[in-house]
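Chemist: Please find the structures below.
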Structure I
Amino acid sequence: MIVCFSGTGNTFHVASRLAEKVGTDIFMLEGTHLLNPAETALDTKSSDEIVVWAFPTYSWGIPPVVSRFIETFKAGEVLKSARHYMLTTCGDDIGQTDRQWRKLMARRGFKAISAFSVIMPNTYVCMKGFDVDSPETARNKIEAANRRIDEITDIINGTPRDLLNPGAFAWIKSKIIYPWFIRHAMSPKPFRHTDACVGCGLCAKICPMKNIAMTQGNDGQRAPEWESQCAMCLRCYHACPQHAIAYGHKTDGKGRQWLGLPLSK
């Protein structure tokens, strides 16, 4: 089983290909699983089954919604003795994300076997200096990621070892920048719609946290409003067909990278 949280499709792309190769299913973390994780029960059919925790790297750490799910979901007795793996996607490197994951596994009494990272196209655009990759760079990253998945499959089926991109200054990134990012850079308040919005409601439909409501203004036009429970996955920004969603003015002139994924119903 691959337990997958994906914002813009990068992680789902990797998880779906790994699922095909190792012969397992994907359990998508969406909606109530993220909003009320303590109400979700997961188990495996046998202790020989693998459990892969797949998620994007957030500023050199685990997305808070994923950490909260791992900490509080109801784990079946068989799942507790299964083999657990980490699979994280990143634009460049992951810092010490793997160490965060291993600590979560240890607290739940899960058997952490190996941790993997896969470089995928950049999607974070909410700070100065951050933008999506060029089409050529994105294409090259995806091609390299597909080869990386083959290597990960061999490790899962063979001798356990990690396959990671920690990058330079990993400790500083995960111990100092990551906590700052979680506290100060994950507010949904700057989200807004531009004049290009046609009120289609796609952003509200696909939000994994059900955090976007469509409201009707004085002009009769429907438009999105962001509430307080946001995973900061940027799915709404990247998936908008009109490119009508902005994060304050920090996303002005920046691109979009949407691979697609199974959307919330």
Structure II
Amino acid sequence: MSDFILETRGLTKEFKGFSAVSDVNLKVRRGAIHGLIGPNGAGKTTVFNLVTKFLPPTAGSIHFKGEDITHEAPAVTARRGFVRSFQISATFPHLTVLENVRIGLQRKLGTEFHFWKSERSLNKLNGEAMALLEAVDLGGFAETVTAEMPYGRKRALEIATTLALEPDMMLLDEPTQGMGHEDIARVVELIRKVSANRTILMVEHNLSVVANLCDRITVLTRGSVLAEGSYEEVSMNPQVLEAYVGSDNMNDAHH
């Protein structure tokens, strides 16, 4: 068994002659929290869209748990335990928080089309749904209508509904985007907590979050890998500092 749960080899994506992603070799170690960072337009989201099968690559391959999944349907890849958080984000704003998690649990059971199932059979899932909500500190929001929840708590709910699918590997796309300090701190702790026994790949703009959370970091710029290593290594790299000048300032992240 390889140490790496996810590997891309020569991953490339061209749009009308423009290379959005060019020859990216990403290796994500099993059990790690791996950050994907880089200035705007670096290709981070495209890499995410390629590995989660929202886009077909122009060239290269993607391997998950040693299997080549390059040309597999997104749903098949998700069933392997490889799940992107927004794929099943809180899609039902008018349902309660508990009902949303319960739907996530139904998906895992393959009963997503059984909405007409008796209330009683759904109630069996309540205990499990409640346990997931407690795990992400949303126990007190169980009966709240999802649309009425604060933004940071909605992101926590997305993570809970993702966890309902029991992923081995979670992809988080900008998990702290648009949040204030208090919410960021809460979500960082939540990610740390749910990372036990699973692998996380995250795109994140906030460098202090990356510094706090990620074991390993890949820096992309103009669609290519510029550097890879620990936060300390990457943040001392003159090329990385140069790439970030005029966008985020790496040094600010330390404070």
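Chemist: Thinking only about percent of Cα pairs over 24 Å apart, for residues 21-156 alone, which of I, II has the largest value?
Modeler: Details: I: 34; II: 45.
Comparing I, II by percent of Cα pairs over 24 Å apart, for residues 21-156 alone, the maximum is at II.
Chemist: Quick one: mean count of other Cβ atoms within 10 Å over residues 37-44 came out at 21.4 when computed from one of I, II, so which one is it?
Modeler: Only one of I, II returns 21.4 for mean count of other Cβ atoms within 10 Å over residues 37-44, namely II.
Chemist: For distance in nm of label points 7 Å out along Cα→Cβ at positions 101 and 149, the calculated result is 1.6, so let me know which of I, II that is. Walk me through the numbers before you get to the answer.
Modeler: Numbers: I: 1.6; II: 0.9.
Corresponding structure: I.
Chemist: While we're here: Work out which structure the value 126 belongs to, where volume of the Cα convex hull per residue in Å³ was derived from one of I, II.
Modeler: Values: I: 126; II: 135.
Only structure I yields this read-out.
Chemist: Taking relative contact order in percent (Cα under 8 Å, 6 or more apart) as the criterion, which structure among I, II has the greatest value?
Modeler: Comparing I, II, the top value of relative contact order in percent (Cα under 8 Å, 6 or more apart) belongs to II.
Chemist: I have 205 for volume of the Cα convex hull per residue in Å³, for residues 125-212 alone, calculated from one of the structures I, II. Which structure is it?
Modeler: I
Chemist: Which of the displayed structures (I, II) returns the greatest value of distance in nm of label points 7 Å out along Cα→Cβ at positions 133 and 197 on calculation?
Modeler: Largest calculated value belongs to I.
Taken together, the values in this text are just the output of simple stated rules run on the coordinates, not laboratory data. Remember, it's a predicted structure, so these values are computed and weren't measured experimentally. Cβ atoms are built from the backbone, for glycine too; each structure is taken alone.
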